[in-house]
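A short reminder: the numbers here are calculations on the coordinates, not readings from a lab. Bear in mind that the values here come from a model prediction, so they are computed numbers and not experimental data. Cβ atoms are built from the backbone, for glycine too; each structure is taken alone.
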Structure P
Amino acid sequence: MRSYGQYCSVAKALDIVGDRWTLLIVRELLLRGACRYTDLKNGLPGIATNLLADRIRELEAAGLVRREEAPPPVATTLVHLTEAGAELEPVVKALGWWGIRYMAQPADTDVFRGQWFTYPVEFFLRDRDPDAPAASVELRAGADSTVIEVSGGEVHVRVGSVPRPDLVLTGRPLLINALVTGQLSVAEVTALGLEISGDASLLDRILPDPEDAYPNSPESELSGARL
């Protein structure tokens, strides 16, 4: 692990978490909880196996993660965040918010995982009718499914599916993200190819008001983007 050699708290932090992939490992553990090595690698497409092992060892040496043997029937090693590692959540969320402005033009080679919807959903969606019945919205983007659960004034996200979702959004992650963040309307994303099936009135219950939309991705950029 290289050091900046500066007596500054920002530099000291970057000595620990500034290497490539390190904060993305922390992101996966924040989003998914304790993970098997294979789960972590699946959530980090593009990382080499030996580099992931090196980064985990470095994080462990810095006291940010710990390894624990899971009991049967799992019987495998799980990687957990320590208390110090979990304290990076505001940092990761701040980067997630700041980075939304660059989501309008993904590269052709960009890949996606369903758990990455978590922060946009947490940032923007609200249950505007807490007295209404509990409801579920399933997001289907490629091979991954993510479920938004709405109940009692709260909105939660998890990876997976439900047998009978109340509403299903199917299409490119770009379009789902644009809808969730309020950058495009329902009419605009459907015109661009997003499929909406089920109780579409749920969108009125959870989507942000126009004044709450993320301000930095104009429609013209989103309309021409591909993912």
Structure Q
Amino acid sequence: MGDDIRERIEAVRRRIATAAARSGREASAVTLVAVTKTMAVEAIRVAVAAGATVLGENRVQEARDKIAALGGGVEWHLIGHLQTNKAKLAASLFDRVHSLDSIRLADDLERHAAEAGRRLRCLVQVNVGGEAQKNGAPEEEVRPLLEAAARLPHLSVDGLMAIPPFLPDPEDVRPFFRRLRALRDELVVEGFALPDLSIGMTHDFEVAIEEGATLVRIGTAIFGPRG
């Protein structure tokens, strides 16, 4: 298992570097977020030893146990939907939350981050596909959310995240990535500081990098198919 995970991480990093070069960027401009959902602590330790020190979890409670087992030396990102009743735990556990999608959640995270005496980095999740079953703020709600978050001293919103529709051909996903980047660029012109785009997973991360991803969330290409 250990050699397989190390080899997969090396292969993913090569693919990241190649895709970054195609978009005129250095590989260092793209952060690999290793998605550890359902993975055993032993497998995660191997990945960390191989250099995957930014880890993404979908569920707050699952992350809590893994964080306790693994200790320090890694950065934990919440990449899954965050319910407001889990905001207190999330604000104390994670270094970054990719799934801020409402003013109410921003207010809850602000309160709990203040109680924990820390400043929490966040990304606003945007529902770029307009899918009813997907989480994320509709595009028309992104500006009001950013404006509200800018007034909260214990939150730092520095980018956008999206989970576009799954389409068999990654090229068909490109317009959704391009739309998120265009939205980000519009917001930057308006004065928002949003350097990061969290887009792309195992199926489509190379296209996402070509379209400006600075964080890619990779699980299967590192750990193999989940059971």
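Results, tabulated for the structure shown:
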| item | result |
| --- | --- |
| Given -10000 for helix-only ellipticity at 222 nm (-39500 (n - 2.57) for each DSSP H run of 4 or more, over all residues; to 500), calculated: source structure among P, Q | P |
| Mean count of other Cβ atoms within 10 Å over residues 88-95 derived as 14.0 - corresponding label from P, Q | P |
| Rg/Rh (Cα atoms, Kirkwood Rh) from the coordinates reads 0.95; which among P, Q | Q |
| Value 3.8, calculated as distance in nm of label points 7 Å out along Cα→Cβ at positions 56 and 184, assigned to which of P, Q | P |
| Answer label among P, Q for the case where mean count of other Cβ atoms within 10 Å over residues 80-87, calculated from the coordinates, equals 17.2 | Q |
| If relative contact order in percent (Cα under 8 Å, 6 or more apart) is computed and equals 16, the structure in P, Q | P |
